[in-house]
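What follows is a set of structures for review.
Laboratory data are not the source of any read-out in this text; all were calculated from the coordinates shown. A quick note: this is a predicted structure, and the numbers were derived from the prediction, not measured. Cβ atoms are built from the backbone, for glycine too; each structure is taken alone.
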Structure P
Amino acid sequence: MPRLLNGLWTGALAGAAGATALNIVTYADMTVRARPSSSTPEQLVQKVASDLDVAIPGAGEQRENRISGLGGLSGPLVGVAVGAAAGAVRALGIRLPLLISAPLIGAAAMASADVPLAAEGISDPRTWSRTDWAADVVPHLVFGLVTALAIRAMQRR
């Protein structure tokens, strides 16, 4: 059990590093292409809160700021969770080559982010352009690579 807990812990830390790398790539893309940030995380927060009949406190700007904060937290939290799962898998002895594990970890994070958006009708990947897909796939591949490398580095110690 300590080995699994260590895997969860190192994976969570690796996922945080991966989420940081994903954010760097995303913000660099926004800077280069002068594109706006996505409002889909905030839309998902509002939809889920409405579906669960949970009130987000505040009114006007205060409420909008809370929604923005919750939306912003969703990405790093997904990254930490996916990293923890990947670290646990590796701690259990499943060791895939980097060329397989990095894209799998990235795909898991991408699915964790995109499937709820599609399920709630906020985004429809079938309508995305190639540029839209690239803007989603590339940062998630970077997430997967950084997370996989960090897990490997920490679990070698």
Structure Q
Amino acid sequence: MEKLCFRYATEKDTALILLFIKELAEYEKMLDEVVATEEILKEWIFEKEKAEVIFVLENGIEAGFALFFHNFSTFLGRSGVYLEDLYVKPEYRGRGYGKGLLKKLAQIAVERGCGRLEWWCLDWNKPSIDFYLSLGAEPMKDWTVYRIAGDTLQKLAE
């Protein structure tokens, strides 16, 4: 495999980021849950700097992306990298771009002194699960994800 080319997203990539998010959501059968807009992404990724995006390129064309941010482990006493989304367009799959993105994120985590790289995966997504396991990732079997959002979040905040 030839050397992969990556680049960090800039504000001018906001529409492209939203396109990747929507394509991923469609693959995950969750497109109806996407409420993000270019304006929202611009604000939270580029103005408030709450997340980062890297693209993997083929011949200068964005073939895939990863959106990530820092979390914190009290047990480790330092930050980690949390991968929110990883997506490679179907026509570019099988070329090592997904593995390349994860390797790049691991490099970023190590360079920044982070203690871990983690993400969630849908239970039904066997191809991704098999891929992650092949890289040595370990499922967190003793943990259950909980979420409060929307009206429930508003009510709890009152």
Structure R
Amino acid sequence: MTEDVAECFRGIIEDREVSGNEKIIGGYMGFLFLDKNGNPEVAMHWEHRFNHMVKRYNEIYRVQMPNITPHVCRHTYCGNMAKSGMNPKTFQYLMGHSDIGVTLNTYTHLGLEDAADELKRMEDLEVARKELEKAKGEKPVSQKMFRAI
């Protein structure tokens, strides 16, 4: 996580109210969000919040929002990391998956538009490579020029 995110989390921990002694669960303490009993909130808590927000939104606006769950957010995060060009092994680690197949086959939802964008990116790279050759009058850049590390 970035330092900005870590700082936000530290702020949440500092600002939250802890009644009595903070609970230690599985050797961990300092949970970000606690329920009314001082236990760490679980996905169900967040799912109820999301459902409430979606319900309120749909009462106000004509274009309806579909149901959103914390797990949908996880899928979105993973898909966005894939689309951003992040190394798949890196976001496998960030997602906490032991098998890259789970990360790539279950959590990344790429489609025709993503394939078209990738092909466009490759075309743009080729155009830039040709312009570089013209500008410098040097040999074309090729894969052979790069050494695997």
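Annotations for the structure displayed:
- Parent structure of the calculated result -18500, given that helix-only ellipticity at 222 nm (-39500 (n - 2.57) for each DSSP H run of 4 or more, over all residues; to 500) is the read-out and P, Q, R the choices: R
- Winner on relative contact order in percent (Cα under 8 Å, 6 or more apart) once structures P, Q, R are ranked, highest first: P
- Taking mean count of other Cβ atoms within 10 Å over residues 49-56 as the criterion, the top-ranked structure out of P, Q, R is Q, with the highest value.
- Computed 43, 23, 15 for semi-axes √(5λ) of the Cα gyration tensor in Å - originating structure among P, Q, R: R
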